[in-house]
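Have a look at these structures, which come just after this line.
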Structure 1
Amino acid sequence: QKANYYGSLLQASTVCLGTGPAGDVYVPFRDLLPMVHPNDIVFDGWDISSLNLAEAMQRAEVLDPLQEQLWPHLEKMKPRPSIYIPEFIAANQEERADNVLRGSMAEQVEQIRRDIRDFRETSGVDKVIVLWTANTERFCDVVPGLNDTADNLLQAIERGLEVSPSTLFAVASILEGCAYINGSPQNTFVPGAVELAAQHRVFICGDDFKSGQTKLKSVLVDFLVGAGLKTKSIVSYNHLGNNDGKNLSAPQQFRSKEISKSNVVDDTVQANPILYGPQDKPDHCVVIKYVPYVGDSKRALDEYTSEIMMGGTNTIVIHNTCEDSLLASPLILDPALLTELCPEFQSFHSVLSIVAFLCKAPLVPEGTPVVNALFRQRSCIENILR
């Protein structure tokens, strides 16, 4: 077999340009406009665990058939020390935290900024984009005087008040002029962080990469409601055994994920006032369980129950099994490539909502409607690039 980028919107899918003598003409997304190829990306990063990437791969039990071949390449890559604030992630992550920054909160932000500058200088890259692909954090309260404005957020960091690690990375990235992408569900982009990005004209985007169950949910509910069926109940169950599942086994971290996964059908429901009244929406339950034995093999079970004609019901049940990390990895590439591309052609808002297709809870500019229906999100990218 050959290496590929299956699962990447930009690298493995096509878009219709028009019609020719032989019918519709399709071209790869990546060829619509000149964009960076994934093979040209230079990687660096931080982690609270000191394992090099080869050891981390072995511990995570991923890429099993290729570990021996990849080992000499990955063992050279060692993460930089990261920010660790225990109360923001599950207590079960403490045993991994042997590679952490010391000092005050402001000193840690300054170290992240130095790391970014060092990477830029030593690697010779033209542009740096920072992604949060680390653990899900608990939600932060938005508090006037703490994180509601850019100035207040910066002062809170100086005073060592409550600011999440993901927000600290966002601030460091923005101050260095680097776009920042949040791939987890917590509210990293508090109002002060959004304002800071706008002041510095830096892209931010997120939240929470959308890979499997939630992506299917946005398609299926769009189909059901679009077909005139009133979806009344959505129940989503997952179990997995990787470190993501371990972290999500803690109630506060699970709550962040539950919120992100539950709001994905709202715009589809609100678009059909024939089926749904102003306060009417489906019952929606999300369950995630940690089962160490299954490792990175994530199992998902979904049940959709809809009302049909004459008081009848229609129930659809779907079971899905996938390698969680392999399904999510292309979603790390696509937002980075889109974020790199956008400033070359048009002036976009600092909150880069073009990446909504890739996120469970799309971040949009204030006052802008949130679109979760998958094909509307894809059309947005198509229309802009065309």
Structure 2
Amino acid sequence: MERKPGLDLLRAAAILWVMPFHSYIAGYMGGGVWRWSGWMGVDLFFALSGFLIGSQVFNALISRGGVDFVDFYLRRGFRTLPAYFVVLGIYAAWPSMREEPGMMPLWQFLTYTLNLFIDPNRGAFSHAWSLCVEEQFYLLFPLLALLLACTGRLARGAVVIAALVLCGMACRAWLWTHFVQPVQADGSEAGDAYLRLLYYPTYARLDDLLGGVALAAARSYRTRGWAWIERNANAVSLIGVLLTGLCMWGFSGQQRYDLAANVFGYPVLALAMTALVAGAASERGVLAGMKVPGAGWFAAASYSLYLSHKMVYGQLHGRFAPWVDGHGVWTVLIYMTAVLAAGAALHYSVERPCLRLREPVRRMWAQRERRYITTPIS
């Protein structure tokens, strides 16, 4: 998929939204808004990933009648694995580099199952939970899409997506009622139960990814829904902004732990993020053509920035707090400069070289006999 300024702007916004949220490690930076809304940047990343991966898979089904799984996983592997394993290696080999002393077992990071068995009190590299959600999605979604295509039911994908969203809502309602609410009723801290059962697990966080997939299907198959989005791209973007504001209010403070926020809030947030992606992916909208200086770089480096930023916070706060903390704007500038430097170092030394290596490897595979699993598309 060609790079679009609007999508790059959303990626840049997502990483700049998330990083200040994690600055709790250093006592928080910026206004209170980051304390209760910055986590939504991850949801924006999920919607973007659902749209990107969905587009790749659907376009392959349309143009080739099948999916080259080796090529697909080569693309994703070279994109996500090298930088991830470099950062994981630092966390594992040098405990002094961790932003928090406790860290989950290494096998959970290696198998991308951290988010399914996480202990919120062992927070070193805990932000890898979202990468686990995405890797599980990369593994399962192409297989599910191909299965639907093989059975001639790809057109029923909307029903499958709706069913998964409803199942997620029911699952969160049941978990909240039986495990989170009783803790709240006892006057105990419900945060750990909320994080373990409702925030981190894949089964509870599919809404944004599914929204992106639905949007990709509408675009790839040129449905009437996509035609409507193209005609009303600016209105769709505005709806996304308004719904995002609504979610920022609905998830603020202790409301984030309430039943309504967890059952209905996540689908509304997914709709907001999907609407923003739709506006940015259109051909006619203002958001789609919006070019902001620096947004392209932040978008390209967002993965490296995400991987490394909490470690940088921990190092600065742990080693230089008397000199860098408590100085207002200067504190923010110092932390952000260090984060950008570390992210850039990882991006240019690991991520980009591996992406350059990816294309020759893909070409080598393409020269061999292709083994597509094909199916007629109806």
Structure 3
Amino acid sequence: MVKQRQFLLLFICSLVTWWVGIGLMPLLPIYAATLGATPTMVGMFLSFSFFTLALGTASAAWLARKLPRRTWLLALLSLVGAAISFLLGMATQLWQLVLLVAMIWFIGGVSLVLLGVLTGLAATVHERGRIFGLLAASSALAGVIGGLVMGPTAERWGYPALFALIAATFLLQGVLALLIDEPAAPLASTPQGKHGQQPGRLSRVVIVLLAANVCYSIGSFVAGMGRSLAMDQAGFGISAISLVAGAGSAAGLIGMPLFGRLSDGGNRLTMLALTYALGVLALVGMVYASSLATFLVVAALMAAAGAERAVAGALVTDLAPPGALDRYMARFDTARWAAGIVGFAGAGYGVELLGLPATLLLGALLTGVSIVLLIVASRSASQPAAVSQPLS
């Protein structure tokens, strides 16, 4: 069972990581524009940032093996993040901003995997959904705090003050990381994993789950971009768009822990499919939404669908063989962020070529494919021996 002190440390560290990413995202295009970036350059900048985020998640397992403890790596990354954040406040050229933000995003990718692994190791099988759900709520809380703090700070005191504040939160994360309890056991895997599979190989179930994760994540990023565009086309201003985004984050504070807890008492694959289905409804709802109330409903559906992170984290921990959780968690998160790059790029191209409604419906269709893949994964899981594939 996860102790309250242990969970609080993990939650605050996760909150810092998400707060930096979610809070900065709306401000980065504005900051880049002040350094001379064109809209096209801003798009390339954000795509590159998500590429480094995916690279960070993919590198997490390899980096974790370089130090005796994952908490040491998390503390070291926090210290580096503090130094980079301080330098960001002094950036005077666009290339400096792009490079430094890419490094922050890389650190964020590694940190999220490490925190997920530490959570999975600490939680028992009967509480994983609840614990991952509570941890996932840190991303929703980060959205609320980020909107309340980052924008006003930059507007009143400037970007140097904002990045100094971010540096301070990184330092706090580094100190707290060293207080997290972690067994001193080596990261080497055991000879045999769950269901007799080799720890270095992915089962058929996990491979299908990865494919489902990619399809859902593409649709999720299309929804994230499409909601703002749909509200803009409906005639809503920035205040209304921010209100809906904040309401969605607030709803996530309830939805993520709820779905995580429910997954402990039932089939996690079924619960994951339910969150995916809510994602489909959100995308379809955007096509027909026209009033503030309907967009608030869409935001609530998106928040509930976002609980897939909690359920998926617990499910991956269930499926990972002993000693392989770092690799499994890293692969799963890498697929999510790589899909984000495709989702953003595909949504932009789709809106120009097909229009927003058709793009949203295509996103809903792709999310529906993820549900079909979960059904395939469920049938594979019921088979006594699943074929495994090498895990590179």
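Tabulated results
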| read-out | value |
| --- | --- |
| Test item: helix-only ellipticity at 222 nm (-39500 (n - 2.57) for each DSSP H run of 4 or more, over all residues; to 500) calculated as -21500, pick one of 1, 2, 3 | 2 |
| Among 1, 2, 3, structure where relative contact order in percent (Cα under 8 Å, 6 or more apart) as derived comes to 27 | 3 |
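Read the figures in this text as sums done on the coordinates, not as results from a lab. Just so you know, these numbers come straight off a predicted model, no measurement behind them.
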